[in-house]
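S.K.: Please find the structures below.
No value in this document is a laboratory result; all are computed from the given coordinates. Note that the coordinates shown come from a computational prediction; the quantities given were computed from them, not determined experimentally. Cβ atoms are built from the backbone, for glycine too; each structure is taken alone.
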Structure I
Amino acid sequence: MISNKDTKKTVRTFALASFLNNLGSDMIYPIWPLFVTSVLGVPMTVLGFLDGLGDALVSISQAFSGYLSDRFKKRKPFIWLGYLFGGLSRIGYALSSYWQLLIPFRILDRAGKMRGAPRDAMIADASTQANRGKNFGIIRAMDNLGAVCGIIVCIIFFNVLGYRNLFLLASIPSLISLLLIIFFIKEKKLPDTKIYKGLALKDIDRNFKLPSFPYYI
């Protein structure tokens, strides 16, 4: 049984880490297209390729991290690795002189989203029926607050720092999030049961198999 004190500590740590990471992520969000097209001098098609690749990796990384965290009964490593990938990718952006160099760092950046499913699982495990909605609401609120603050920081400091220095600055919040997870989140051992049992047609409800018809028929 997890105490209320431990639950609050877990939620607050994840909330602060989410705020900081989104602060760094959205600090570069407004200038990313201009950096790719203006500074590196590539066409919009390349920008579309990079962003499309990133969006695909978000879905894939979250699916695999959720499955693997269940399989190995470990959540925390996927979370701090996600923050580490985010911080390192922004350093890589700052050091890139050719658009081809952005590809591995874009992959690293979006693969960092693998932290989402294991993090949500840990929050769910630390919550009860009475506070689960509240805890997830706090996390979502801090996510959005970090995004807003990141854009404000970008607007204030872009003319002073420029593209590359702003990328370097944006890496710092994610690296702080990494340290928060490593030192302040304690992962309890998961029960020795098989969580994911696979998917079989016999497990699908009969109503799901029936064809659907318009309501007016």
Structure II
Amino acid sequence: MKLSKLFISILILLNIVKGYSQTIESEPQYKYSVFSPWYTFTNFGKPETNTKHYEFQFRYYLTNHDAIGFKVATWKLFAPMGIPIWHDSFLDRDSFYPGRLRETGIGLTYQRKLWKGLFTTLEVMPKKTTYLSEQNIKISDGFKLYNSYHLGYHIPLFKKKRVFLEPQLHVNHWPINTNVPEAFKIEEDKWSNFFLIEPNVYLGVMF
């Protein structure tokens, strides 16, 4: 079941790309870009709440309006991702896991420019989840299908416009999450399997 959902998500993504690329023939100024969120450069917080988030993305521009790519990401969570930023339980020690979970995955992305620098992005990433005890001992492995939906704005920098910023907002959703240890599941079940709304800024270079 989880593999069929993954294949359906990928097929939908590829069909969208195919449809748009056939209708728009504009040639982009640059064909490729590499970029990373600000999280990658800010892994210096308190050890207890440091997520050790590292993420890198590569994008290929089909047209001036359409791009496909892939992302590689890893992070370590100390609490359920579904806790809203504005909730009292966000960063509350009582809501933390009895340990950590480490997630690593490679995903596909599709970006569609709507108007000037305004864009939307769909990201689909299957991830391996490793559950760790408070003593950093492995408990078990699981699988998560992690999707994110983005609305952002592309801001080119400097004369050649190679370097860019992309401030954006995410809605994150994980419809599949398997083999969760009971102690972790108790905390997970208190919250939804989506996260509203995550602010983010990406820094990248085009070539």
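S.K.: One of I, II was used to compute distance in nm of label points 7 Å out along Cα→Cβ at positions 143 and 159, and the result was 5.3. Which label is that? Each step should come with its number before you reach the end.
M.R.: Working: I: 3.4; II: 5.3.
Answer for the origin of the read-out: II.
S.K.: With Kirkwood radius over Cα pairs in Å derived from the coordinates and found to be 18.2, which of I, II does the value describe? Could you put the intermediate results ahead of the total?
M.R.: Working: I: 19.1; II: 18.2.
Label of the source structure: II.
S.K.: Right, something else. For the read-out helix-only ellipticity at 222 nm (-39500 (n - 2.57) for each DSSP H run of 4 or more, over all residues; to 500), a value of -24500 was computed from one structure; give its label from I, II.
M.R.: Details: I: -24500; II: -4500.
Only one of I, II returns -24500 for helix-only ellipticity at 222 nm (-39500 (n - 2.57) for each DSSP H run of 4 or more, over all residues; to 500), namely I.
S.K.: I have 13.8 for mean count of other Cβ atoms within 10 Å over residues 111-118, calculated from one of the structures I, II. Which structure is it? Each step should come with its number before you reach the end.
M.R.: Working: I: 23.2; II: 13.8.
It was calculated from structure II.
S.K.: By the measure relative contact order in percent (Cα under 8 Å, 6 or more apart), tell me the structure among I, II with the highest figure. Present the calculation step by step, with values, prior to reporting the outcome.
M.R.: On the way: I: 40; II: 19.
That would be structure I.
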